[in-house]
Structure P
Amino acid sequence: MKIRCLLVDDEPPALAVLRSHIAAVPMLEVVAGCHNAIAAFEALQKYPVDLMFLDIKMPQLMGTDFLRSLRNPPKVILTTAYSEYAVDAFDLDVVDYLLKPISLDRFLRAIQKVYRLESTGTAALPAPRETPHTQTDRFLYFRADRKMVKVMAGDILYIESLKDYVRIVTPGKQIVAKQTITSLQEMLPEDGFLRIHRSFIVALNRIDSFSPNHVEVAGKELPIGRHYKHDLERELR
């Protein structure tokens, strides 16, 4: 299934570059090209759009302001000639931020992020499933502190739910990212991690000891939920 793209840029040469790059990727198709945010809004009402390439500095309405006005925007890659808008890009939770002139190589790396988000439905970017890596070689990216932070799956000690956020704990650092523990659980290697409580996931090979009500990981006691005891006992037999 193709990813339907809307292009928004007030400069015709910039639109031409995007069309050329998109033509090199069979899974992408252009549904419309617009020169301003008003035309883009109309196109969003008219066409199904999966991905929008949105220029930031445009007449009438800035691309960032236009994006903030949308109730249910598609995935967005911001394009601009001005690097100072990078912070806005992270605040708006876009897929990527491309500086003009946009090379094909950099464009393809942005599209790879889109593919990964399509497969996971979350902001964290796992290594592609088809790569012949071991489970501990897999990595994930988490959006934290206005940047994407890489975490090797094999380094994770445990994960703690903080309502709409998660704390990922490794031997050297802790990362707090906006994501639910349930969505993160679906992205982890199935045979390496286990949910032991509604608020905790542990790396099985990091469990130092356990009792009927707790496991110990790196000196930290974590509770075992009543509904998770059976699965844990089965894994630790």
Structure Q
Amino acid sequence: MEYELTDERIRYIEAKGFSILTACPGSGKTTSIAYKLGVLKDCTSSRVVCLSFTNNAVAELLDTYDSLHNSRIAFPHIISTIDSFLSQYIVLPFWYLIPGLKQRPSIMDDTKDASLYERTYKRQDGTLYKGFYTRLTAEQRNFYYTHMKKEYSIIGPESYCWGNLMIDAPEGKVVARHVINRRLNLGILTSADVEYYSKCILSQNPVIAHALAKRFNYLIMDEAQDMSKIQFEIIQLLMMVDFKMLN
């Protein structure tokens, strides 16, 4: 693959420290990122992590890198989704720092299966019925069964949501707390949980953020404008320990 080194591209390739690359779609941002990855990789002191948001975006970066440099990017450098990075380098190695989690977790995209939260009870007449695994009031049970097929996620110390909707009703918050505690007891985390607990782990244990900054001294964030608030806060926690953020 040919890559024309224009003045603008050279400024980006040679930029050090915090820098932002902005350009219109189709202008070659992905190619510039892949080219810069090769330049940084050739520096003996550089260890680069490049993060994007989807598997397709990661595959495109890998393919572009291969075409430009005729080689695969390899240890100690990685190209990964941000979800995989948080799971592999923060949550899974340090899961024991998450309150209520008693085993190495499984990360599930879909936790809406009612069997996770229900158990079988026996009535006095011997018949069986399904019910929530813990005691709830009538209002809380109604809320649970109404929204049972939604995924409850942590988004703050006392804030919960299903889908993209905040849970404001008091009975809903109680149910969400029980649902999340149930997942922790079972050793299950969702992608939203991974982000929330990654932020908690880094903010409460700066030594882990420092170790990551030592492991990867350059970070390229592809499509940085798509970061959520909590993802941005995680990146900030890493940058505070001399983590060089590029793009």
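Comparing mean projected area of the Cα convex hull in nm² across P, Q, which structure shows the greatest value? Walk me through the intermediate numbers first.
On the way: P: 14.7; Q: 16.1.
Sorting by mean projected area of the Cα convex hull in nm² in descending order puts Q first.
12.8 is what came out when mean projected area of the Cα convex hull in nm², for residues 30-165 alone was calculated for one structure; which of P, Q is it?
Clearly, the read-out refers to Q.
With distance in nm of label points 7 Å out along Cα→Cβ at positions 22 and 102 as the yardstick, tell me which of P, Q scores highest.
Evaluating distance in nm of label points 7 Å out along Cα→Cβ at positions 22 and 102 on every structure, the highest lands on Q.
Which of the displayed structures (P, Q) returns the greatest value of relative contact order in percent (Cα under 8 Å, 6 or more apart) on calculation?
Greatest value across P, Q: structure Q.
Among the shown structures P, Q, from which was the value -8000 of helix-only ellipticity at 222 nm (-39500 (n - 2.57) for each DSSP H run of 4 or more, over all residues; to 500) calculated?
Computed on structure P.
We did not get these values from a lab; they are worked out from the coordinates using the rules stated. Since this is a predicted model, take the numbers as computed values, not measurements. Cβ atoms are built from the backbone, for glycine too; each structure is taken alone.
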